[in-house]
Each structure stands twice: as structure tokens, then as C-alpha cells.
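Take a look at the structures listed below.
Read-outs throughout are calculated quantities, based only on the coordinates presented, and are distinct from any laboratory measurement. Worth saying up front: this structure is predicted, and the values here are computed from it rather than measured. Cβ atoms are built from the backbone, for glycine too; each structure is taken alone.
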Structure I
Amino acid sequence: MAVPKKVREEVGRLRREIDYHNYRYYVLDNPEIPDAEFDRLMRRLETLEARYPELVTPDSPTQRVGAGPVEAFGEVEHRVPMLSLANAFSDEEAREFDRRVREGLGVDRVTYTAEPKLDGLAITLIYREGRLERGATRGDGYRGEDVTSNVRTIPSIPLRLLGEGWPPLLEVRGEVYMPKEGFRRLNEEQRARGEKSFANPRNAAAGSLRQLDPRVTARRPLAMYCYGIGEVEGWDLPPTHYETLQALKGWGLRVSAEIRRVEGIEGCLAYHREILERRDDLPYEIDGVVYKVDRYEQQERLGFVARAPRWALAHKFPAEEEMTVVKAIEVQVGRTGALTPVARLEPVFVGGVTVTNVTLHNQDEVERKDVRVGDTVIIRRAGDVIPEIVRVVLSRRPKGARRFVMPEQCPVCGSKVVRLEGEAVARCTGGLYCPAQRREAIRHFASRRAMDIEGLGEKLIAQLDEKGLVRDVSDLYHLKHEQLARLERMGDKSAENLLTQLEKSKQIPLERFLYALGIRHVGEATAKVLARHFGTLERVMVADREALEAVPDVGPVVAESLYTFFREDHNRQVIHKLLEAGVRPREAETGIAEGQPLTGKSFVLTGALESMSRNEAKARLEALGAKVTGSVSRRTDYVVVGADPGSKADKARDLGIPMLDEEAFLELIGEEGH
């Protein structure tokens, strides 16, 4: 049969791609695609060459050296618990483990046994008088499931121990897994029968071992490696874990050929690097390596913490990677107005989950990675939790792919988008109007230090938003008794109380109203300075950048934030509606701090005072012209220290800033107040 032209062309293309990626990997040490994608290319070529043997050439990349069913499982109690292991994800964490071990033992160096960490299912086997009596899963570490009938079908598990010298009772711990090749064949058979294929070898192994019909388990390509022991009777244990494993091997139990003794943490890390490099060549899946203190006497001295031994560690491999295509880059608006670009992906299975989108964080990150719609990208599950784009495969970029640009208007409300100097995040300026920020804007507006609307909590805010009763903060003042009384957990009394609180909040000092607007970088202290400087809301709203920067303690960033907020039409409309609803910010006396004894002095309060609350102390200081801030810096003049001070006192001590106890503080405000 003649080979179709398109098959010849595909074989040629596959060989060129494989040769190119071999060059990137082996010569340049700079791979462009993940190993999984390379494996797929090779498998496709192997498939075609197997189907059309006449296409095989000496220079092809492929020619390189290269019982009856049960109704349910019974429960088994583990007399020696099957504990989990602590994890390390970096060399630094592994070194820290070794430091703790050495300090705990009082030695300079420790001998470890190092072994691959198989990605399978933990199991325990009981041998009595050399015969397999029971097999059980790990379960929760204390109780597992009796799967004796199933483990008896696994060829690598001996039904009778070999040789001599084995103890009358021997509990062997190990991992049941499915070899890569067996997993591939199983999935092919599943698909051929029109059945669902398994996601990965671990799932396949777990599902196969827990079949209620052992005949199904018997048809699955399962295997087992032993890695330790549990309960033992009638045997003088060897002094080391390594020697124990060799004894198990002599009795016909399967032990990995990759297990070895290593000296110190450097030996452990060298082993980790070696196994990581060989990971893809191993016939089974692993997700790291395990280090165990070799001598049992040292293990006993170290003991256990919580559910893990102090003498063992699982050193995980870097997160898995896969390749997919960016279908779109969309912008999400967060509750504080932050705009976040998000890449929508062709679904890809990586690190055990299907990933369909990843955050690109901000414009700078998009530009740094140069991610564009249509790009082929490599996805990694960082820390096996958060997916991220590692890099773009530039050789696969489609022609005409355009760079991403952050929108100038908010995609939710249409307000202007700004990015303040020194910030990486772009933000919507329609804080009072934007639906994406609505709940956070209302929550802040009603908070105790702002409008102080008691009874307006997060759950009630969520209800008002969900039912469309409040589109912005001005709508709070148009709520009706019957609307509120019908809401969940409200009733007539609660509705009446809330309306009373709303009416009470209409008369508010200007400084608290300014703070309630939720303008970025405008906290309570800045709001007070603005109120004192300008006196009225109108003057603040019409101030230009230069006028705003003239306010003490208002720099260019804060001035820009204020200026853009009040220039956004949507915000001005909401403020106008608040005024129409009867909200009346009281004018502030300007220049109140001029000539006061503590004018220009900056204070920080920490700890509890006996004579007054912190808010009262703050008010006393501000009445004398002082500025009270929440954090200690080199510009702080005094730190007032009460009982049980926090880290602020430590920082003040480090910076050499004068600290006043309560007696000195009272003396200061008493003397300065006369």
C-alpha cells in the first residue's frame, strides 16, 4: 500500500521538530517546550513509523539508542500508624531539615537512605510464618481498607517469602503503582472499549486496587515496591533502614534498585539532582525523592511531630509543565478597583488539574513575558497550586499577534483607568460608581471610622446588592422600611434601626466624609489634613494638583489620586446625589493646628493606656496640633508606649526614636496643654 503524501509530509515535519528540540535541549541547554510535549511528538512519529515501516530511516530520531467479587472492603486498624511525611520544595528547605536533624542528634553529619518517591498508593502487607495473610490500604494512616484479595493478584507481591530467617510476623510497607507503559496500554484498551480513560497512573493504580472484583484488578498492570516495615515480631532488626531493605529483598520482596545510602545533606541533594535528571527515563512516575535517617537508634531519638516523623522528608520535584494556547486576554476588575489581565487558555491538564485560565497580574508582567492572544505558552502549576505562564514558545507565535494594552476605560463601568506613579497595578477611578467595587465601597462608606452606619454589615450589603436595591452609596439614603423589613434576618425593628442610623449619619464631619469616599491613599490622617486645609468639600473637589500638593503631608502620589478621583464624572455624580439625599459634611475650621504646641510633631501610639483609650489619646494629640500615624518611620518624633506594646516599640528602639511611657505622655500633654 502506497504511503499517502500527507503522511510523508507529517513524518518529515515531526523529524525536523524533534531534531530542533533535541538541539535546544542537549546543545543549548535551553529547552523551548516541556518534556511532555516532546514525548507526544516522539510518540506520534513512532506511531506513524510503526504503521508505515517503509518510512523508517537510519537517521530517524526513533532509531537512536534508546477470588470472586466482594460487596465492600472491611476495615483494618494499623497497629503501627502509617504516617505521612513532611515536604520540602527547595534545596533550602531540605538543608533546614538536615540542620534540625543534626541539632537534634548533636552530630555534625548524618547518614541517610535516599529513595524515589513513587506516585502511587501506599499499602501494608502482613506476612505470618512467611505467608501473605493480609493487604490493606493506608486510609487515614490509622485505619485502612482490607484489599487482600486484590493484592494477591499483583505478580510482584510474593504470596510466600523466599529464603530463610524471616520473622514469624512481618509487616511490610510499600507503594502500589502502575508502570508508565502499562498505564499507556490500559488507556488504549479503555478507549478501544469506549470506556473512560484514566487521568494519570496514580489514579489508575488506586482505582485498580480498589476494585470490588479481584478479577478486574488481576487484569490491570500493577506492581509494588517496598520501602519499609511496620509491626515485626521475633526478629532482631538490623541497625539501619538500608540493611532492612536488603533483607526484604533477600526474602523475595521487591525493592527499588534506585535506593542508596548517602552522606550528609550534600549527598541527599546530589541524589535529588540525579533522579530528577533521570525522571523521564524511569519506568514509573515519581514526584520527588525521600530522605530517611538511616540508623534506627537515631530515628528513635528524633521521634515524631504531629502526624510525621522528624527523621524523614519528602523532597518534591519542581512543578509539572504543559503547553497550551492563549485564546484571549480579558481584564477583571477587583473589589478595590484593581484591573487584572487574565489569559483564557485552551484547557490543559497539568499538575493533576485542568487549567483553563491564569492570571497575568498586571501590564508589566504581560510585557515582561510578552504574552499575546494566539501564543503557544508553557503552563506550570507553581507550588502545585497556582497555575502560571512560564514562557511563550516564540517559534509558534502566529503572524500578526498584537501586544496586549491595558484599557483606558474600566470594562465594567466605563470610568477612566489610571496607574499611579510607583504602582504596578492599574485601577478604575469610579470607586463610588463601579459595580465591581460596589460592595467594598459600601462596606468602607458605612464603617465605624467613616459614616458609622451601625447595622450595615457585609451580609446585609450583599443582599442589597443582589436584589438591586443599592447601585451606589447614595441609594442607601433612599431605602424604604418595607424594602428592608423583607430582607433575610431583618424584620421591622432592624429595618427601623438601620433607617435611624442612616438619618443620623447625614450630619458628619468633613474629614470623616472624605475618608468614607474610599479614595486610594487617603486614610483618616490625610482626610483630617485635607479638611483642615480646605475647610469645605467643594474646595477639595475643585483643587488642582498644585493646590493639593501644597497640603502638608500630601505628596504627588496622593495628590494625583485625589485629583483623578474628583475629576471622574461618575464619582462627582454620586457625591451630588449624596448631597441631594441630605448628607451634609460639616465645614472644618481651617488652620486649626497653626501655632499649637505640638504642630509639626508626628506621634505613633502602641499598647494600651490606663487613663484613656487610644482614640482619646489620639484626639488629645491632634487637638494640640500633632499628627498621629499608624506606623513608625524615621520621620516619627515620638512613640507613646502603653501596656503590651507590639512590634512598633521594637522598631522605634531600632531607629532610636524617643519613647514615652504613659506617665511621660500625660506630663507632655498636660504641660503643653496649659
Structure II
Amino acid sequence: MHRINTAVRKRILFLAFCLISAPWFLLCRVAWLQSSAGGDYVRRAYEQQTRDRLIAPRRGDITDRNGTVLAGTQTAAAISVIHAQVENSEKTAKALSDILALDYDEVLKKVEKRVALVRIKDKVTAEEAEQIRALNLKGVMIDEDIKRVYPYSSTAAQVIGFVGKDNQGIIGLEARYDSVLKGSKGKIVTFTKAAGQEIPNLPQTRQAPVDGTRLVTTLDINIQRYAEQLIKNTVDIKQAKSGAIIVMDPKNGEIYAMANYPNFDLNRPYTINSEELAAVWDTLDEKTRNDALNRMWRNFTINDTYEPGSTFKVVTSAAGLEAGVVKPTDTFSCNAGRNVADRHIKCWRAPRSHGTETFVEGVQNSCNPVFMDVAARLGSERFYDFMIKYGFREKTGVDLPGEAVGIMHAKDKTGPLELAVMSFGQGFQITPLQLISAVSATVNGGTRITPHFAKALADSKGEITSTFEYPQGERVISKETSDTMRQILESVVAVGTGSKTYIPGMRIGGKTATSQKLPRGSGKYIASFCAFAPAEDPKAIALVLINEPQGVYYGGQVAGPVMKELMGNILPYLGIKPQYGETETKEAPVPAPNCVGMKTGEAKNTVQKAELTAETVGEGEKVKAQLPAAGENVNKGGKVILYTD
């Protein structure tokens, strides 16, 4: 009896405890839900009761320095499906696949996919979107989208770059300034039932996207397009592998043009530009395709290195003058070559020699022994230190992704033989942009510059909101040495190996190069020319490179006429007026006659009758091409190059 009473008492006490504790437990539970877990449950409820559809922002335009749009944005539509709201999957899939030119089975899979929202297609045209809207298909959402467009198609393709399906920059300026250009997404919120059906009579809420910022570049569309036309014509005429032109302000590093050929269509960046590859494209595996596309997208001027050849003699000359180991009046003897470390290194003119010549004449003649002697006077350590000061062991800092850096010997492994061949631009590799940047530092008063494309940011109306700042580079040579180098390089164009770039009234300085490609003896060359103007106060510098020209391959003969035509057109455009000397003609230019298809003798006579000078390249019977092209203006007495090879 006592035990029964005890058990009853325990039960009574337990029930009493529960009755007393229950309110407190419930209060604690409510408090926990409202504080710690409340936000999570609210979020879950919101996600269950709503559907979000993202709105792409308008990507910022990319323009040239004068406001011409190089990369813009068009309004488009995005088609999505909410499975829970679809009434007839087959009918919906059939309609969408027909209008959007998509595979029916693939569309049906997406329509039947049991997810909150599935995207059917982006970048849909306004006409397609209107056709779909007219069908009033349940569960089909038509939202705002944008499409990146490039009005000039292939112009500056490797520089501007393009975007992927998600509007993210892939290469070029599109990739480098993606964070500035892309903006941020908005969204449309729709309230739904638990099963996913839209709740009628409840309004949608719209959070507007934030558009991207406009990027104003240093490019000039007119100079860029002219450079591209010129390099394309030259590559085609010379049956070369490729070519490139860079035009820049040597004082501040602003790049007016960077032309690569072959290029590609930015509006169709995944369409290969090779007819041979295009014919077998469907048979290639994914890796081979990707490799081919990456090669097509490469920007030779910054992504690849090469041996610069004689254009590098500008650096050797400046270093020798700056260090005081040579003076303009010093004399040298060519003898068609030099013996260095038990090796005989020829002058390019061998077996003929340049004989006795001053340093200035040696630069005019591009005489290898002169530069070997100057480098020997400098010594390996000082020569190497100048290369570092000029920046050949580091990137230029150009605002494009994927920039390569020079490949040089280690200082302790630069012996007399390495030093000798480096003096005239062999035995190491640099990028074309490193070369033109080094020459800029040589002629702009002696300071390094940062080559760049970004000039300013602007709002949608084109009003500048901020400008880009670039630091002043370190001094490489003195102003006095720079002044001397400009005078010497002007004489190279006036009377030396760069004479084919001479334009009456225009004071142009520069240096040619014929770079032998590796392996030695391959018979493959890069013909190049780096020039600047006006010589007394440079406002433009340009580098022309022709990769593997067929037939005549010397820099002066192949790249020289190209540089002449380039400078002859862009200098007046930049407001640089001719200044005629006593012996120079001031007569108006005349149009070049059309000689293509003529026999060589007849073509020469035609050119001479136009009061111009004819120069033939090759030994063919007929003219296959010419520079300048028919109808383009040439100063009286100027040259028309007739290609017959």
C-alpha cells in the first residue's frame, strides 16, 4: 500500500511539473524561433513562395578615344520555363524548338525538368520573342536580356576581345576590364503556391539591374582600320604567315592602333578563320579545336616573343653613347665580320664589307661589326644592366591579359660570343611591344613609358567620370643621349637602310630589321621596321612586322614601303604638317596608277609617266600587286613598289 501511494505521488508530481513547465517550454521555443531560427524559416518560406528570374545588366560600351563604339550592347530576350506552370509539355517544347531553331528533344527535356526555373535560350531576338509571346504559352517566361555586339566585326579583335554566354569577358579588354564593364544583375520576383503555380492577381516585383560603365580607350578607329587594311594587303601580297602593326604615342604610351592579321570576327569568335581547318572542323576532337581557337585569338604583339634583329641596334647604340664608350664621330672598320671566341660572325653585307665608317654611318648601314665593337666596349655586365633598365626582363604593364616577358641569358652566362650576337638583336627574345616601348624611351627624352589602352571611364551619355593615371617611368638614358639618337635615326631614313620610308617634308627616324627565325637555316624571317615622327619632337611611333614573307624578305624592302604608306597617312591625320627642306619638293601628291596585271616593262613606264619612281620586287613577267594601291596619293618622285615574284 505504501509502495502504491509512492508511485501515485511520483506520477502526480510529474504531471504537475509538466503542467507548470509547458508554458515556459513553449515560450522558449517561440523565442528561439523568433531569434535564432526565425530568419532561416522566413528565408525558406520566401524561397518556397516565390520564383526569381534574373535580369542581365547592360554591359558598358568600349569606345575609341573619340567616342566611336567598338563594343556595344543590344536589347534581347531570354526564354525560360517554370515546369509547374506548364499545361502541355509537348506542345510547349514543339513551339519553342520551332521558333528558336533548337532540337525538340533537348527542349522537351528542359521543359519537363522538375526545377523551379530552367533557361531555354539566351540572346533571343525581338522578333523571336514576339512570336513566342503571341502564343501565350503557360509557364513560358520572356525576360529582358542583352547581346554584346561589335559594330566593326574584326577590327582590333585581339585587343577588344569578346564575351561568353554569361556576358563575362573572355580575352582582351573585355576580360581585363570585366569588373568595370559588367554591372550587376537585377531580378523579377513572382509569388507562387506551394506547388509552384503563380498566384493570380499578385503583382511581380522588379529589382532593376545596374548597368556597366563605359570604357574609353586610346585607340583611334581610323588609324586602327587603316593599319589593319595595310597589314592585310602586305601579308597577302608577300604570302606571309602573319603580320602586325603597332602605333603609339612614344611620350605617354597611349596606343592608337594594334593590328594583327589574320584576325577574326568578334561577333562569331568561335568560327575558325582558316579555310583549311574549317573544311575539317567537324572531324577534329575538342582539344584540337580549342588549340586552334586559342591560336586564332592570340595577340602576337604581346603574347609571343621573337628575336628583334637589327631594330635592337637602337638600344645598343643608346647604351654605348650613354656609357660614353662611343661617340658619333668614332671610326670603325667593317671587314665583313668579326672573330669572337673562335667564331667568325659575319656582317649582313658579307662577303662585301662596309669598309671604314663612322659610328653614325655604321648605324645608317646597320653594320653588325660596329655594334659588336660597341657591345665589347660596354662589357657583358654593363650591357646586361642596360637591358634590365630598358625593361626586357619584365612585362611592359600593358593592360591586356596574357602578356609574355623577354627570354634572356643569365648575366653570369653572357660571355663574349653571347654579347656579340645580342648586340645586333639575336640570342634572346622579346615581345614586339617590349621593342617599341624601348625605342620610345630612347627617342622621347630618355624615360620609360607604360603602353596602355584604358584612357577614361564615362557614363552612358559619354561624359567622363574618371581618368586612368599611369606612373612616370624611370630614366634610362639622358636627354642629351636621346637627342643624339633621334638625329642618328633620322639619318637612317634619310640616307641609310630605312630610305624606303623617306617622305619629303616629313622628318622620320627609324631602324629596319631582318630577323632570322629559329632554327637557324630554316629560311624563315621576320621583316620589320620601327619608325617615329617628327624626329625633332616625336608624337607617333610605329612598328611594322611581316612574319615569314615569301621571296624578298629584307626589312627595308618589305616593311619599309609599308611604314612609308602608314606614316604618309597617319601623320597628316594627327595634325603633323610637312616641313620641306631646300632640296625637297612641295608639289601636290599624285594618285598611284593601277599596274596590276601589266607586264613589268609596261608598268614601269606607266609609273614614270605619272612622275613617280618604279621599284620592282621579284623577277616575274607581270605585276601581281603594288604598294601603294592604285589611286592612293604619292608625293611626286615617290616610289611605287611593283611585286612580280
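Listing for the model above:
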{"quantity": "Structure responsible for 27.0, with mean count of other Cβ atoms within 10 Å over residues 434-441 calculated and labels I, II on offer", "calculated": "II"}
{"quantity": "Origin of the derived value 63, 36, 27 (semi-axes √(5λ) of the Cα gyration tensor in Å; candidates I, II)", "calculated": "I"}
{"quantity": "When FRET efficiency 1/(1 + (r/R0)^6) of positions 162 and 450 (r between Cβ atoms, R0 = 35 Å, to 0.05) is computed for each of I, II, the largest belongs to", "calculated": "II"}
{"quantity": "Which entry (I, II) yields the derived value 0.20 for FRET efficiency 1/(1 + (r/R0)^6) of positions 418 and 506 (r between Cβ atoms, R0 = 30 Å, to 0.05)", "calculated": "II"}
{"quantity": "Origin of the derived value 3.8 (distance in nm of label points 7 Å out along Cα→Cβ at positions 138 and 330; candidates I, II)", "calculated": "I"}
